[in-house]
1. Which of 1, 2 yields 3.1 for distance in nm of label points 7 Å out along Cα→Cβ at positions 146 and 234, as computed?
2. For volume of the Cα convex hull per residue in Å³, find whichever of 1, 2 sits highest and give me its label.
3. Can you spot which of 1, 2 the value 0.90 was calculated from, given it is FRET efficiency 1/(1 + (r/R0)^6) of positions 114 and 194 (r between Cβ atoms, R0 = 41 Å, to 0.05)?
4. Identify the structure, out of 1, 2, from whose coordinates relative contact order in percent (Cα under 8 Å, 6 or more apart) was calculated to give 18.
5. Starting from the value 5.0: which structure in 1, 2 was distance in nm of label points 7 Å out along Cα→Cβ at positions 90 and 226 calculated from?
6. To which of 1, 2 does the computed value -22000 (helix-only ellipticity at 222 nm (-39500 (n - 2.57) for each DSSP H run of 4 or more, over all residues; to 500)) belong?
Structure 1
């Protein structure tokens, strides 16, 4: 048994069995991140919840007393993420699963000057935010895997939430598509770097999920999943430590088809596709 220190949610110290799964989730206050947090919490895990909206994190902490460590932070702030990572590791131990889920989506068009800042913010959150989230856990997880004899069959996993939007550039979504393409490639590099270390890297590419991020989309969204169902499928994939997965599998077929299209045909088909509305982050 390990004594848990006072967490950011204000709960008093309790005893935490070493066998309880420890999970870190960024963007945990709403949408997919919240659904993932709930899924793990309902199964008894201890969760470090990273998000900018502290009031929503504390609602989650009240619902699952003694299980949630709340960290109100922006994943772009590497120093804040570092403090949270050290606090959680000192209080509870090295997490087995770290999920970089924090992300934003907004319609962008390069011709508009005000959209240049949107491009910057999307890349900073969706790509560099993922890097900063992982950075402060990699060494600790690798050392823990080595001490437990992890090797190829280790139980530790870094999970990045990418998107099928990263498979090809979508009109009106240049920032989002570029960020998710970068995330996919980054995660592949990280996976190779950590091969054999006992720390697995899992790339998840969801299609459409019914959240506030997608409810403003003015176009059909095939194979859209409810957020709880998407979270359930993702956790199953994470548990299996599958290196790469598209959710749902039907969107994997769509993605493969789009990637196979020659550029001239793709350009013709998507040049008149409806755009996600432009807006402020």
Structure 2
């Protein structure tokens, strides 16, 4: 709700002709795409939030797979569902080829069906974790998991090029994401790397960064745009990387104000106490 209000106000200031209140009211219910389709609007990044909500609605049904007690059978069912979901995801991406200069398959679908394969891959990882199969390992084997993580990154990045030629590229993407996830659980080097305070801070605030990065880019990107050239390397090193770091830092500054307070389950009571006592003291813990 905070992000929706921020984007609505930003649109009113920058382009009031595009500030349709109906868009934002639909966004409150995660129904914006369902009601208005692909009509452009400022908070377009919410497409993934709407797909997440669709998943939450059917998650109890998906979780019924854990009623299947034989581990091998349950995982066979999950793998079969992942394969079926991958076919749908490939069809969606290959049907949505971007024109030049972007070119290539779209990176996401528009509803849960075309993205379900990735949620199911997460269910498979959860199954492995619950049974302890991702919590034990030797130092020697951990190096193999680190290598698997690197290979998974490479596979995921390469998958979109492969998808331009064949639907089998989706298999490369799904396998790559599974490899990245499993490697992060079991690899020692990767786990140590992801535990660096700066990295974990960014990871902890990733939802705030996700919600507000485009608004920050829109506000300050116009100051950087005049310095862009036709050199990809120069733009990347001198503009894109420093700008990305600045945007990330700006969004990190929003985290204590936007997201952190709602991590306290008693925030409504504290808010009532602050209103009743006319004091900010009850709210201090929310922003610690």
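Readers should treat all values here as calculations from the given coordinates under stated rules, not as data from a laboratory. Keep in mind it's a predicted model, so treat the numbers as computed, not measured. Cβ atoms are built from the backbone, for glycine too; each structure is taken alone.
1. Details: 1: 3.1; 2: 3.9.
Of the options listed, only 1 reproduces it.
2. 2
3. 2
4. 1
5. Considering all the candidates, the number was obtained from 2.
6. Structure of origin is 2.
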